[in-house]
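Please treat every number below as a calculation from the coordinates, not as lab data. None of the values given here were measured: they were computed from a predicted structure. Cβ atoms are built from the backbone, for glycine too; each structure is taken alone.
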Structure 1
Amino acid sequence: MEIDHNKAVVAQFDELGNSGGDLALLDTLCTPDMVNHALAAGRPQGLEGTREFLRNARRGTHGGRWISSVVVAEGDMVVQFGVRELHWPGGSFMGFEVPAGTATRDVAFAYRLVDGRIAERWAIRDDLSMLRQLGAFPR
């Protein structure tokens, strides 16, 4: 039952990131002291940084989507791996000027839950593939 609950919590969190929804739900899905290891260095950390990232990501206009994914859970850990499609609005990304466009990349998200709420989150993304597809630099 715990594993099914943890997977459902991650699915709800994922839905907020993909297409929008009420960010107040984060207070239910995540611990107040959540650590989001995927946030950029200049962002507020924790739950507030996650909220800010999702607010600024224009999820309703350019939400990401899974092309394929697999979710694996054991105990308090949930990992989602697959291929995601994203729309990049154009601009600077990790020091590269990147034109607007649509790309796909392999992504893995890992979550550690405490008492059925997300306490930590990691993101491992193939950003090099994304940069190449969008023409940030020659192949």
Structure 2
Amino acid sequence: MTSSTPDTLSAILGALSGGLPLLLTQFVACAALLAISVTIYITLTPFQEREMVARGNPAAGMVLGGVILALAIPLAGILATSGRLLDVLVWGVVALVLQLFTLGVVALLLRNLRGMIESGNVAAALTLSAAQIAVALLNAAAMIPT
């Protein structure tokens, strides 16, 4: 062991003791907000995603996976650029509203979207998921603080 090893270890432990509580607080807050947002989303949508996933419907799994990603991307973006929990909360709500709007637009463009998802139409699910992820990426990029 060199003489700098205790200094390095001390610096690492100091960084962890200072940064770990903030990391855990932000992670738990974002995870809770994500869970709440997903719950609200699946409550307000015309699909019964959880039940269809439990029955093995791949289209429902794709829709549910897409919305989880689409709600997480803006949260990650604002957390990386701001780090303030109030910003995360406000922009998390905006992300949820935009995702519900995106669902509405795609449902207008793809007539009988609900029936297609319920019947396991993966092409329809992929279209919805891609639209939601695209909106999430644009949302995350647009909310970078100036």
Structure 3
Amino acid sequence: MNFVDDDGSIIVPKSVRPIIEYSETVLGARSGALKQFRAGKLHIRDYGSYYSVHSDKINPSDDPLGHLVVDAPEYLIGILSGIFTYSIVKRKIKMNSKISNSNSTSLFESDNRDQFLPYIAGIVAAYTSHAFINSVKKLAQRRS
């Protein structure tokens, strides 16, 4: 049995440690786990028959922004790219609507449809950049 998973976390069978006494948390990527726990920098995920354990460099409870920058940059970059893309698309639509100066009243006409476009573009940008950075991060972990 391999005792290290693809993320570099240590796998601990529940036969070795059946109960975790730490508080359950929502901080951190669940990665398919049933529950997750934190004890300072220690991050534990419960997958039913085993635990996955790793130590973060920065405790997210003490320094959430530092944790995002150092331990989870894919989330920070995803959030920032989503906000950036939303604002760019929103600004472009606003400029175009001033130029066309149309007074649309139907939900299905261009101006009303365009109000959803910045949100969709922001979500797509956030998801895409998160996935890309997460892939790069995993490749870098495997090489080291």
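Here is how the numbers come out for the structure above:
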read-out	value
Cα Rg over 2.2 N^0.38 Å, for residues 12-51 alone - highest-scoring structure of 1, 2, 3	2
Computed -29000 for helix-only ellipticity at 222 nm (-39500 (n - 2.57) for each DSSP H run of 4 or more, over all residues; to 500) - originating structure among 1, 2, 3	2
Ranking 1, 2, 3 by FRET efficiency 1/(1 + (r/R0)^6) of positions 76 and 116 (r between Cβ atoms, R0 = 25 Å, to 0.05), the structure that comes out highest	1
Highest-scoring label, criterion being relative contact order in percent (Cα under 8 Å, 6 or more apart), among 1, 2, 3	2
Structure from which 10, 28, 26, 15, 12, 7, 1 was derived, P(r) over Cα pairs in 10 Å bins from 0, in percent, options 1, 2, 3	3
